[in-house]
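Student: Below you'll find a set of structures to go through.
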Structure P
Amino acid sequence: MLDLETKDITLNKINTIHLGKVTVSITSDNLFVIEIEKDTEVNLFITKEIIQATKTLGRGVKIPALIIANDFSLPTKETREFLANAEASPQVCAEAYLLKSTAQSIIGNFYLNVNKPERPTRMFTKLKEALKWLDQFRAQE
């Protein structure tokens, strides 16, 4: 998985649920961190497991999510359509996707422009920029 520590950024995870090729964590400053392993096709079953994990970790509080999609991990069409609906993941108030490949950027832009997610959603290639964008949604907790 992606190393979330850089010389100036550390995500302090306080609780984690492992779901096979996906890890869902919550940080001490109320941020979901969802890490998807390399070469993982994120189908509807995996997506619903992730949603259940965020419900468990978040205890009903709406907080932002950082989704880290490692190399060649992509969502299925059904997953994109399902996640675009705000009711699909009611405990998440905003999503920042950290992408690692051109294919992910293409699918990400398609998701934003065609599926039109109902919660604030953006794609990033830099962790620091994604965290800065998510900060604006922490006050809404």
Structure Q
Amino acid sequence: MQNIVALRSRQDIDSKIQLLTASVERLTKTVFQLEQKLYEAQVEKTISNSTSDGFEIIKVDRIIRCEADGNYCHIHISGENSLYISKTLKFLENELSGAAFIRIHQSHLVNKRFIRRYSKGSNAHMELQNGDVLPISRRRVIS
């Protein structure tokens, strides 16, 4: 009888060890994935804009917002003048996917880091840290 109890206890211990081992492996995998995401986030993201004599590099984390103007865009940059580039807002939205940007209107793509205030309702709008107030389309209002 003691042998059977001891055998069951040993089987219980072995099954618990297997569960713990599987949990540790999942946790290790998750930690690795988080470290990869952190590393990717620390790598400075940029976009390029061609000019008449070459191109210029724009640091994504400094972009406050992008405003559509037909097949062109105004890129408003923190601490600098805005740029007028020959790329569509849809192109920039795709380029900046994965970054902290949200489309709030047909004409506006905004960096979440620069949002100061969000007002919902029939006259929904967003105020940015630089003082710009932008309309939010009805489809994009957050309830």
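Student: One of P, Q was used to calculate distance in nm of label points 7 Å out along Cα→Cβ at positions 20 and 60, giving 3.1; which? Intermediate results must be reported in sequence, preceding the final value.
Tutor: Details: P: 3.1; Q: 4.2.
For distance in nm of label points 7 Å out along Cα→Cβ at positions 20 and 60, the value 3.1 is produced by structure P.
Student: Tell me which structure, out of P, Q, gives -12000 once helix-only ellipticity at 222 nm (-39500 (n - 2.57) for each DSSP H run of 4 or more, over all residues; to 500) is calculated.
Tutor: For helix-only ellipticity at 222 nm (-39500 (n - 2.57) for each DSSP H run of 4 or more, over all residues; to 500), the value -12000 is produced by structure Q.
Student: Can you spot which of P, Q the value 33, 32, 29 was calculated from, given it is Cα extents along the principal axes in Å?
Tutor: Source structure for this number: P.
Student: Taking distance in nm of label points 7 Å out along Cα→Cβ at positions 28 and 76 for each of P, Q, which is largest?
Tutor: Working: P: 3.9; Q: 4.9.
Biggest value here belongs to Q.
Student: Quick check for you: by mean count of other Cβ atoms within 10 Å over residues 100-107, which of P, Q is greatest?
Tutor: Numbers: P: 14.8; Q: 17.4.
Largest one: structure Q.
Student: Which of the displayed structures (P, Q) returns the greatest value of distance in nm of label points 7 Å out along Cα→Cβ at positions 52 and 124 on calculation?
Tutor: Q
Student: When relative contact order in percent (Cα under 8 Å, 6 or more apart) is compared over structures P, Q, which one is greatest?
Tutor: That would be structure P.
Student: P, Q: which one has distance in nm of label points 7 Å out along Cα→Cβ at positions 12 and 36, as calculated, at 2.9?
Tutor: Here the read-out was taken from P.
Just so you know, all these numbers are worked out from the coordinates, no wet-lab data involved. Source: prediction; values computed, not measured. Cβ atoms are built from the backbone, for glycine too; each structure is taken alone.
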